[in-house]
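Next up, some structures in structure tokens.
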Structure P
Amino acid sequence: MKDGKPIRVFLAIELPQDIKDLIEDIKERLRPALKGIRWTRPEGMHLTLKFFGDVSQDDVVRISEVVGRNVRGIAPMELNVGLPGGFPSLKKPRVLWLGIGGDIQRLAALHAEIEGDLEECGFPGEKRAFKPHLTLGRARSHGGIISGAEDVITKTGEPGAHRFDIRELILFESELKPGGAVYRKLASFPFGGH
């Protein structure tokens with residue numbers, strides 16, 4: 001918290017370096033074929049569970065209590081990088097992403113528990129269904145689409161063999177700067193409460 005001003009925060013899973021490297025390789029293969037896209041920077045690559053926006057220090061404490069309580073009995077999960085997709089669709093995407101496979105049902109159950117407890121504390125719930133994904137990039141213009149994405153699946157190959165374990169959740173601060181967002185860890189919540 002800087003001078004009592006609200007800070008912008010989100011809850012996420014930090015990716016291991018080999019998965020970040022894989023994603024950078026995928027983006028390099030896609031760059032020549034896709035137009036009108038603003039690529040996600042490597043340091044911004046994480047699996048977001050909940051974006052809170054601007055919150056107070058008291059809110060950070062309440063969020064931390066809820067998340068810490070919910071991960072206490074959780075065993076590590078294994079996830080893997082899946083096939084690409086787009087929002088609202090891959091035919092006319094405004095956002096291009098990679099899907100996530102593996103222990104998705106367990107991750108979704110944890111997400112639902114945290115979301116429900118946060119709502120009881122006064123944080124608004126997400127209206128869209130939880131769809132774990134890694135954002136590769138967004139359309140450059142507001143309301144624009146990414147052209148050339150129709151055959152993106154053939155260009156990325158099958159990344160599904162790349163597995164990674166998650167053993168904690170991280171509460172990040174996201175400070176918006178002219179060169180892009182800068183991320184700082186506020187708190188980590190190890191699974192099993194260790």
Structure Q
Amino acid sequence: MAVPRSNKESDKWNERYQAKGQTAGAANLSPVYVLHKFQHLLPVQGLALDLASGLGANALFLAQHNLQAHAWDISSVAIKKLNVIAKSLDLNLNTEVRDVVARPPEENSFDVIVVSHFLDRQIMPNIIAALRKNGLLFYQTFTKLRAQETGPSSDKYRLGKNELLDLCKDLDVIVYREEGLIGNTGSGFRNEALFVGQHK
């Protein structure tokens with residue numbers, strides 16, 4: 001009998017996070033660049049989701065900015081470690097062990113959604129529909145064009161040129177950056193694309 005996708009995925013990610021040893025210190029967790037750089041765009045209140053959160057650096061950052069932060073990840077190990085970190089920082093997080101592909105966020109449910117280093121094209125419409133009116137999507141992940149070998153080995157999990165703009169075409173573009181291999185590839189923002197968009 002075939003093993004369900006969610007079981008195989010959760011086992012894979014649990015092994016990876018378990019291999020990281022003891023719970024990482026909060027000081028070692030930084031939010032993704034797009035969220036840190038454009039934090040001034042965040043609303044003063046509202047519901048926020050760190051989708052496929054891993055150890056939840058983005059969720060912690062959102063909670064520190066007075067948002068009601070939720071963190072969902074398929075790895076129970078990652079969520080357990082995140083809960084320990086949140087408690088040590090006296091932050092109230094709503095965490096859930098959840099396969100976001102099988103159970104994406106519900107329509108009209110969040111004011112802010114952050115997605116970092118995760119790509120599943122089939123749930124992009126669900127992610128966008130989950131934003132409330134004027135809600136913001138902060139998205140950053142790896143591109144097929146890369147100056148260094150970082151990120152996933154399979155192009156299935158990497159964006160094509162300007163693909164993120166197409167995937168988010170139903171949102172108003174606030175910020176977009178993708179530098180590809182132009183000029184001095186040892187400098188600048190390479191290997192990834194970032195996007196901030198607002199629900200119309």
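Every number here is computed from the coordinates shown, using simple stated rules; none is lab data. All values derive from a computational prediction rather than experimental measurement. Cβ atoms are built from the backbone, for glycine too; each structure is taken alone.
Things to note:
- Calculating relative contact order in percent (Cα under 8 Å, 6 or more apart) for structures P, Q picks out P as the one with the greatest value.
- When distance in nm of label points 7 Å out along Cα→Cβ at positions 151 and 183 is computed for each of P, Q, the one that comes out at 3.3 is P.
- Label whose coordinates, when distance in nm of label points 7 Å out along Cα→Cβ at positions 31 and 175 is calculated, return 0.9 (choices P, Q): Q
- Read-out Rg/Rh (Cα atoms, Kirkwood Rh), for residues 47-86 alone, computed value 1.10, structure in P, Q: P
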